[in-house]
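Peer 1: Listed after this line are the structures, all set down as structure tokens.
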Structure 1
């Protein structure tokens with residue numbers, strides 16, 4: 001039987017985002033494979049987490065592409081990004097915390113590419129005069145990640161309705177970063 005790597009990673013991400021201490025046995029069961037099969041594809045938890053990291057980075061990059069970050073005004077692009085990234089938000093929330101355990105040049109380079117694209121979006125919004133310039137684009141990038149992760153967790157815990165998530169993130173972030181013409 002061929003193993004669908006994408007499905008295994010999806011099941012692992014779903015479990016690990018809910019409970020970071022999920023065992024390899026539980027992940028194998030959720031994916032419908034044996035633990036031995038799981039270990040043939042991922043030689044232990046570290047290898048699985050590294051594969052999830054690569055998978056999460058690739059998914060988020062696809063969400064950025066789908067959001068067309070260079071089109072329209074920066075606020076509109078940010079709204080599209082939040083919407084496009086919603087399916088991967090929980091995985092990203094897990095990876096943001098796990099990333100510190102698996103630092104490496106390849107992983108860091110992947111995150112750096114994502115960070116650069118988002119930071120460029122915030123800089124564009126600042127240059128267009130729409131976003132505050134007293135907050136660095138790097139900080140705004142971290143704030144976006146934080147809100148996406150917190151939002152995914154709040155949905156999972158039932159504190160926020162999934163249908164309200166994207167609007168809530170966009171409105172809170174944009175409400176705080178929009179440049180006010182008042183002095």
Structure 2
């Protein structure tokens with residue numbers, strides 16, 4: 001039995017869950033999400049908890065069991081609490097601001113970079129060097145945050161760029177550090 005797949009999912013108050021024709025639907029205070037799943041698996045609600053079961057011990061059923069349970073749990077958490085990914089800007093003059101719903105970043109290019117969020121995702125800029133990406137769909141929030149980071153990845157020599165909050169960047173040694181010398185003699 002899958003360790004993750006067999007864990008029941010607690011349904012918080014204010015969230016309604018329905019299952020019909022291979023589609024799980026969760027509706028809560030933050031919005032509504034649908035998760036399609038393989039029809040060979042069984043997703044059912046029992047006493048305020050959602051349980052995912054598989055028909056056999058075949059490899060494909062075992063693989064889908066934990067995946068389906070995780071996707072359903074993410075949908076339930078998303079409609080009740082939502083997801084947030086924090087990014088930070090490192091570099092002299094690097095800053096961000098909101099222009100309407102769009103994120104405008106000044107990150108070392110000759111022009112500001114403007115990113116328009118897709119439906120269901122919002123940007124927040126609590127400080128000029130901090131960006132918060134929020135939404136109810138965990139996969140979409142993660143992809144948008146990765147797209148923002150991709151605009152200016154952290155530099156390997158100085159660490160300048162857009163990074164996830166708390167991300168450690170292994171810095172390379174420069175020319176002097178590579179040879180071990182202190183310069184010309």
Structure 3
């Protein structure tokens with residue numbers, strides 16, 4: 001990573017104490033997105049390992065993964081595929097239940113969003129326990145994707161999500177880490 005980038009990105013991320021519940025330190029990237037330089041540098045660093053590689057699709061997890069994933073897909077000259085919460089996609093879908101840090105939910109993808117064997121990079125803003133990302137990888141693989149990597153701006157390593165994805169054989173790229181929740 002570029003010298004000073006870790007500090008620049010961390011300074012661009014707002015931390016909100018006790019949200020959504022007491023004891024949680026919420027890492028808010030909306031301030032990073034609003035900082036043109038930090039946003040550009042973050043996207044460049046997410047893209048860098050895959051520049052020149054044949055990446056067919058970038059899949060973004062709703063909602064912040066849409067913003068980051070769209071920018072990454074543009075830089076890689078790849079298509080973009082949204083992974084959405086249940087009931088939000090208009091065409092035939094495949095659905096997967098997944099564990100959240102605070103409960104469970106379901107996500108879905110169009111059945112024809114990815115052709116079998118296409119190389120896909122998964123993008124979201126943060127990896128914590130890994131439940132959402134793990135569900136997204138399983139969903140992508142269910143429709144035949146070759147999940148090349150999963151990229152996140154923030155890793156909360158104490159919660160083990162990145163290690164969970166690595167155990168599934170997925171390369172994980174994160175830009176900054178924060179201690180705790």
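Peer 1: Name the one structure among 1, 2, 3 that Rg and Dmax of the Cα atoms in Å of 22.2, 79 was derived from.
Peer 2: Computed on structure 2.
Peer 1: Another question, then. Determine which structure produced the value -7000 for helix-only ellipticity at 222 nm (-39500 (n - 2.57) for each DSSP H run of 4 or more, over all residues; to 500), calculated from the coordinates; the candidates are 1, 2, 3.
Peer 2: Computed on structure 2.
Peer 1: May I pose another question? Suppose you compute distance in nm of label points 7 Å out along Cα→Cβ at positions 20 and 132 for every structure in 1, 2, 3: which one lands on 2.9?
Peer 2: Value 2.9 for distance in nm of label points 7 Å out along Cα→Cβ at positions 20 and 132 corresponds to 1 out of 1, 2, 3.
Peer 1: Additional query: To test your reading of the models, identify which of 1, 2, 3 gives 5.4 for distance in nm of label points 7 Å out along Cα→Cβ at positions 4 and 92 when calculated.
Peer 2: 3
No value in this document is a laboratory result; all are computed from the given coordinates. Quantities reported herein were computed from a predicted structural model and do not represent experimental measurements. Cβ atoms are built from the backbone, for glycine too; each structure is taken alone.
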